[in-house]
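Below: a set of structures, written as C-alpha cells.
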Structure 1
C-alpha cells in the first residue's frame, strides 16, 4: 500500500466532508481532490484577472496590448477564401 500523507482539518470541516461524501456517494478523498482542484483553478483565474487589471491600469501597457490585438485581428481570415 502506498504511504499517503496526512493533513489535519478542523472538526467542523471533517463533519462537512463526511456529509458531502455521504450525499454524493464519493469518498472523502475524492471530495477533497475535487475541492483542491477547484480552488487551484479559482486562484489561477483570480491571478489572471488581477494581472489583466494591472495591465489595463497602466496606459502604456494597455496601449501595447491593444496594438497587439489589432495585429492579431488581421489573422482572423488567414486561410479563408474570399467569396
Structure 2
C-alpha cells in the first residue's frame, strides 16, 4: 500500500490501520522515526535518499527566484547564505 505524505495526525491513524506492507514517503529527518527503527531492533526496511547539497542550493534558488518571485540578488550571494544556513 502506498501511503500519501503525512501532514497531520489523521495520517498516522490511517497508516496504523493498514495491515499489509506499507510504502511511506516522507521529508522528515530520521530522528523522527520510531526508536525501534533507529536502533535496528525493528524488521522495517528504510531507504534513505539524500540530494547533493549543490543541487539543493540551485533548485532552491530557482524556486525562490522564478516561482515565488522573491527578492534574491544573485546566485553567488544566495549560495553564501545557503552555506551559512541563513
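No lab work stands behind these numbers, since they all come straight from the coordinates. Remember, it's a predicted structure, so these values are computed and weren't measured experimentally. Cβ atoms are built from the backbone, for glycine too; each structure is taken alone.
Which structure, out of 1, 2, was distance in nm of label points 7 Å out along Cα→Cβ at positions 12 and 36 derived from, given a value of 1.5?
2
When helix-only ellipticity at 222 nm (-39500 (n - 2.57) for each DSSP H run of 4 or more, over all residues; to 500) is computed for each of 1, 2, which one produces -24500?
Values: 1: -24500; 2: -9500.
Comparing all candidates, it corresponds to 1.
Given that P(r) over Cα pairs in 5 Å bins from 0, in percent, derived from a single structure, equals 3, 11, 11, 12, 11, 9, 8, 7, 7, 11, 8, 2, 1, 0, which label among 1, 2 identifies that structure? Before the final figure, lay out the partial values.
Values: 1: 3, 11, 11, 12, 11, 9, 8, 7, 7, 11, 8, 2, 1, 0; 2: 3, 10, 16, 17, 13, 11, 13, 10, 6, 2, 0.
Answer by label: 1.
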